Structure P
Amino acid sequence: METIIKYAVSNEKAIRLMEAENKLVFIVEKKANKAEIKAAIESLFKVKVTSLNTLVDREGHKKAFVAFSLDTPAIDVATDLGLI
């Protein structure tokens with residue numbers, strides 16, 4: 001499961017999403033589907049995911065926009081990852 005999630009994105013837009021919408025952005029394995037990504041994030045960080053959107057950018061990286069439940073602030077997960 002750890003190979004599904006490659007790394008978290010920490011650019012300006014991702015930080016804004018974290019603060020405003022309780023979301024984090026991850027670069028994930030291109031062949032992984034939403035159910036696999038959701039299961040990997042929930043088991044890896046012990047959190048509850050409320051929604052998940054994916055997109056493939058111009059460089060061919062697959063991004064997962066993950067919204068967490070209100071009882072799990074995204075900033076706490078980001079702090080555990082060392083993004084902040």
Structure Q
Amino acid sequence: MRRLKAAYATVLDKVVHHSGWTMLASLAITVLALVLAFFCGTDFMPKLDKGAFLIQTVLPPQASLAEVDRINHKVEDVLREFPV
């Protein structure tokens with residue numbers, strides 16, 4: 001614990017004496033995190049064509065593949081009835 005406190009005190013002392021650099025580094029890390037946040041998760045959703053919808057039906061885990069397919073087709077048929 002003494003070593004940890006000594007290391008912490010050393011780092012804290014440097015950070016306090018170089019507050020300008022500390023704020024600049026914090027700002028750079030924050031900006032980088034915000035830029036990366038805009039791209040996080042975009043790999044999981046395909047790019048949509050203009051005017052297209054992405055519909056995801058959620059069914060219980062015990063639903064059979066045939067049942068899921070039937071319900072998805074039913075949803076698509078209902079959506080086709082709406083005018084474009």
Structure R
Amino acid sequence: MVTMTTAQFNRAPSEVKRVVLNSTDPVAVTDRGRPSLVVMRYADYLHLTNQPAVTNPARYLEMDEDINFEPEPLGLGLRED
């Protein structure tokens with residue numbers, strides 16, 4: 001696994017992307033010498049989590065149930081002349 005510091009990650013995020021896409025390994029990003037996050041290919045993430053690929057991001061916004069929402073009229077405290 002390739003490792004880089006947070007400073008390197010912030011300086012060159014496109015380099016992280018290039019390394020991840022051209023390798024089978026993820027990139028570990030360290031913060032003060034300790035691993036803080038991992039950047040990996042989306043296909044590898046799906047395989048790791050055993051999830052199907054989402055082709056429509058709007059599906060993340062779907063809800064299982066309807067919500068009844070009736071907002072109250074906005075009173076600004078203005079006088080009518």
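None of the figures in this text is laboratory data; all of them are computed from the coordinates on show. Everything quoted here is computed from the prediction, not taken from an experiment. Cβ atoms are built from the backbone, for glycine too; each structure is taken alone.
Numbers at a glance
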| item | result |
| --- | --- |
| Test item: Cα Rg over 2.2 N^0.38 Å calculated as 0.98, pick one of P, Q, R | P |
| Comparison of P, Q, R - label where distance in nm of label points 7 Å out along Cα→Cβ at positions 12 and 68 is highest | R |
| Parent structure of the calculated result -21500, given that helix-only ellipticity at 222 nm (-39500 (n - 2.57) for each DSSP H run of 4 or more, over all residues; to 500) is the read-out and P, Q, R the choices | Q |
